[in-house]
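Structures are listed in the sections that come next.
Throughout, read-outs are computed from the coordinates displayed, never taken from laboratory work. These numbers come from a predicted model, not from an experiment. Cβ atoms are built from the backbone, for glycine too; each structure is taken alone.
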Structure I
């Protein structure tokens, strides 16, 4: 009898523990400090798949998007064993609105030039104020290394999204110069009054310092504005001669390094948070491979585009004499200083320190 009673007591205690445990666990969870980050999501459940939507302008996937975003999607799908699928939302945004579209959740992720959001990404945009005679064979890797050198500062500027990658264009020797429709520009006298499309604030100020009449010109509108003579020329990388058919309207391409063009690549924050840790790792690991592919692609694409435009349309390459370039550089120097000083004053960014790091990285990846 006593044994039976003891058994009942033990059974009662065990049942009580089982019933109470969830409540204890719940209380423990609820006492976590406010603002504590949620723990990493567990690995992907068996059979679970994720469809990620890519916001993109109406032109679709062309040019540099093929070896960067498109190749990345293919690699992520393969590395995840098909757990991740992609849907491209062609025409869901414009280049100018792409960043805000990702923030708003129009799609799960996107990428674009930082120059499409003027004044927003001041640190990465320091790549747009390079010297007119700068050389670098690996600007995409420079952009990535800059991010890793100043992660907190750069990610603060992209705090609306989850930044997963950065890269840049375009490698020298062809670099990111400018093309003209009717006449070559070899001297400052030739440059005076020329209506030149530019893709960055600094580029426009540099153009003004050189005597040009700059105007903002995102890639999709350049062809029409050149064709209609709204512009006399435009800043561009040689690949655009093919990708945007500019070889049909450009007669002269000038080997002047107007700037390097950084790109951002990021996720909507809510979309990112829904992904399990193993998928997030795959996304980041594959994104880290983009800079090397971007540099290789732009180098090959520049040569191919130049050679093709020469053969089909008689494109002429213009190099600026070194003595003449020194005059151009002297006019650019005050614009650079103004830009760096303004960042220090307005945003308390040690822009000179970052600019010096960029100069170091340009040299590192110019070998």
Structure II
């Protein structure tokens, strides 16, 4: 169905190059080929450079579920950085409703970076306030000092997004911001803010995990979709435009890309490898109501006050009550109390099958219980949820 071999790029000189490689003989080979076709790591990184790797660890859910960046992609990119004599450093923060410690523990981030000699940034960081050139709404923004004018390699997961339409390179940069700035992004308007953030951070390379992606109610609780690609390029916006085509979209349908692009029109992009038309896998794109978007914005506005009084975010508090977000529920009529969910759950005492209850104060919403229940006795409730099995 798809071409087995990639083709050398043929196009106008100086146009941005985006490589598309099918994962046929493993992720490692596909990543190395995609990076090479995009221009090679050696053209971007020099000996002694500090290179910040920015994956997508939005939630405590795994790559196979279409949620987070595959560790194998991060590993291979880190090896390429090491090969150039540079230092790979991983930096990422999850969505505000998820605890960073829980996300790192469930995904095994610390073991992974230790085994692969990747530095991990943790703990409180010094923030600086910088102006946003050509801003639409964010005239200035607070970012970690270490990331100001840093060399960043963007490692996003290709997914749909209930608020932004799709998430790839540009949207992934929000994870570089501290929580108060993330909240401001949602209050001021997510599309204009993503476009502004794209003027602050300019990754030297974007390598997209488009192996197992997510469609429907992404970016966390949609449905996995097998695409089997690695996409790479030095120009992040061009990468996002090509990712849209692979999803069956025009990039003009995604407002933040359109805002960033301005009135310049579509710059010609050189494709190295598989052509987008041959790699297209149409995604189910979410179309949420105006009420949904208004509710999301209101939660973040209320959080501005809440988080100044209490030591957590409002959405995190509501998340733990079970009144907000995506929640697993035990169906008494189907549950035979086999205990599979207890063995699968990474959190002690989050499940009470004796009384058919979930302790939402402890539940981290990884949904392993839902995916692993042989009796289909776990349902998922909330604004965003995967399709029923």
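For Rg/Rh (Cα atoms, Kirkwood Rh), for residues 89-144 alone, which of the structures I, II scores highest?
Details: I: 1.06; II: 1.10.
Answer by largest value of Rg/Rh (Cα atoms, Kirkwood Rh), for residues 89-144 alone: II.
Comparing FRET efficiency 1/(1 + (r/R0)^6) of positions 121 and 297 (r between Cβ atoms, R0 = 25 Å, to 0.05) across structures I, II, the highest value is found for I.
Here mean count of other Cβ atoms within 10 Å over residues 81-88 was calculated and came to 18.2; which of the structures I, II was it taken from? Derived from II, not from the others. Upon calculation of Rg and Dmax of the Cα atoms in Å, for residues 97-176 alone from the atomic coordinates, which of the structures I, II produces 13.3, 40? Among I, II, the structure yielding 13.3, 40 for Rg and Dmax of the Cα atoms in Å, for residues 97-176 alone is I.
Out of I, II, which has the highest value for mean count of other Cβ atoms within 10 Å over residues 209-216? Once mean count of other Cβ atoms within 10 Å over residues 209-216 is worked out for each structure, II has the highest. Where is percent of Cα pairs over 30 Å apart largest, in which of I, II? Comparing I, II, the top value of percent of Cα pairs over 30 Å apart belongs to I. Of the structures labelled I, II, one was used to calculate helix-only ellipticity at 222 nm (-39500 (n - 2.57) for each DSSP H run of 4 or more, over all residues; to 500), giving -14500. Name it. Working through the options, I get structure I.
For the read-out relative contact order in percent (Cα under 8 Å, 6 or more apart), a value of 20 was computed from one structure; give its label from I, II. Source structure for this number: II.
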